Structure I
Amino acid sequence: MHKILIVEDDPIMGDMLSIYLQEEGYLVQQAHTGLEGLRLLAEYAPDIVLLDLMLPDWDGIRLCTEMRGRSDVPIMVVSMKTEVSERVEALKAGADDYLCKPFSLHELTARVYALIRRAKTLSAERMPFMVEESTAAASLLPAAEVVVDQQKRTVEVRGERVETTYSEFELLRMFISQPGRVFSREDLINAIRGDESFVTDRAIDVHIVNLRKKIERNAKEPKFIRTVWGVGYKYMLPEV
């Protein structure tokens, strides 16, 4: 059974989500403060975190950043804040999805399922280019600037370990599989969400911005992830 951590200071909302998700077959733990959420993140080792942004002791965006720094667990923000700027900030902080209150419980479970499924599978049927399980599973780019270990799900940039969100890793893995190919935003959306969950073009753009900051020497003049105006993005191997 998959484990869900709900970080929500409203006990009524937390209990409602817990009961519903338990009926759907999940194991659920609740945290009512950011500090408790961080403790359970380590002790409970959830498969996904549902994070409210309005907590009594932590700013939700800062807590999201802190959780992302400690774990690559999928994080879904569930918040009353509906402004686009709030959603963008959450994605920049490392969230993998954002759901505004009020919401359909059916939609919530569909998104939870989609995030957990993608975090637990190597998606071999979607990415036949992946290395065999018995190999080292490392993809090297020129001069070893970027090293992606697909089994350990780690990224090293110029010898330094770089933390990525689940969505960022999936996008990077997709890019390096086919250098030079132009991926539309729809391709990239399907790579990290599939048909079960809704995600915007803007969310993809935010993930690309974050990836560039992590792997490019100069994010404003990217050499790896290039924009193809009016279409999407492509990954280019630098000339050697």
Structure II
Amino acid sequence: MTDQPAPRYQRVLLKLSGEALMGDQAFGIDPAIIFRLADDILALRAMGVEVAIVVGGGNIFRGEGLAKAGMDRVTGDQMGMLATVMNGLAMQDVLEQRGLEVRVMSALSIPAVCESFIRRRAIRHLEKGRIVILVGGTGNPFFTTDSGASLRAIEIQANIMIKATKVDGIYNADPVKDPAARRYDQLTYNAALDQRLGVMDATAIVLCRDQGMPMMVIDIHAPNNLVRAVMGEPVGTLVTA
């Protein structure tokens, strides 16, 4: 019997945008997507991979959008952080239904709902085989959940940050609007910044670059893509120094 190849990455941080959870719906969470994600994460745990997840909240609420319409930006961002908590709790429930141990840890203090984020405790949860869902962004306004994901990936000493999106990598133009857009298999952080490719906000990219955190952008809708990415297969765009 042939031994299964070992995963390339032993501890990963998965960044899930609210839009990725929404699927083709106009609002909320597409059950088919969250169930399939749970199956992929279950498969990763079966291989011994430690998994942390940062979730966005754009499928429920976007603080920046309301700020442009006149709402106080700090208030809007705080509402957006609370939306990430709702997504995190939904993800926790689906994962626990599959027999996984899960901890939701928030940058905002909500002790009746979830744990507060403490770096050493988060790492200990991962070492014990628990899935750690990180919500509330950074706990501060004006920072995106992309920046929060970069920060948390560095803090928990992940081997890679995987950003799950609706496209299969980073392109030199919007592939929806430009059929001739070219996909990158690999890219440097500086190239992503210089070309303003929009893969993540600049703060998130600079954090990863300066701390040597590799990042991969994959299509979350493609079956088994997450597992393939963790095994080291070229399923998206890898961004490194």
Structure III
Amino acid sequence: MEILVVNPNTTASMTARIGAAARDAAAPGTRILAVNPAMGPASIEGYYDEALAVPGLLEEITRREREAARAGTPLAGTVIACFDDVGLDAARCVARGPVVGICEAAMQTASLLGGSFGVVTTLQRSVPALERLAQRYGMAGRCRVRAAEVPVLALEDPTSGALERLRAEIARSLDEDGAESIVLGCAGMADLARALSQEFGVPVVDGVSAAVKLVEGLAALGLRTSKRGGYAHPLPKAYAGMLAGFAPV
């Protein structure tokens, strides 16, 4: 099977790291196609970036699905590799296979590993969005979201001190909040989970890996997103201006 992993920002180096983490998690025989859109923000830090990342994300998913279908190798499913679960509902409307966001995947996985968990994300401005997602996924009573005050792109700079701040916030989550496991609240942290789990002696969940395994499981069971109700294909209609090319057909 082939799984599409979409980094909704436009930073190719982050996409490469995300793709490597996805391949490490994938089962033998699963192919990972890691991509990012050509348009949109370089990183997603807050509601504004999130909104403007959605058109590029949907364009990439639609294009890749059409290419796979023409080649006779339909995608098994799609992972949205941004912890804000950017455009998740819209993507489920246009994709043929299951679509899994890394926040939902990580929170559901952590909920199986202990009674409570901490989410450690990048910047404080991202905390409200993640708290809303925790409510949506029924996890608000089981987790606390903390920010390490690390810009997303600083995770790629070994001289930025980002890892030290992340480690310090994980320690506070365990000591002060009583977290029993940790969720890494950014796709750019995907390659850190295993080492941090060994260091702190608790499960540390990376949403990219969790989402890949969920898509594999859904595909193996032959399950796809229901197209009855809210995730039905968009109705054909005209779109105006810069969005004319996004009109459903």
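Readers should treat all values here as calculations from the given coordinates under stated rules, not as data from a laboratory. As the structure is a computational prediction, the values presented were derived from the model and not from experiment. Cβ atoms are built from the backbone, for glycine too; each structure is taken alone.
Among the shown structures I, II, III, from which was the value 0.5 of distance in nm of label points 7 Å out along Cα→Cβ at positions 181 and 205 calculated?
Structure of origin is III.
When distance in nm of label points 7 Å out along Cα→Cβ at positions 29 and 53 is calculated for each of the structures I, II, III, which structure yields the highest value?
On the way: I: 2.6; II: 0.7; III: 3.3.
Comparing I, II, III, the top value of distance in nm of label points 7 Å out along Cα→Cβ at positions 29 and 53 belongs to III.
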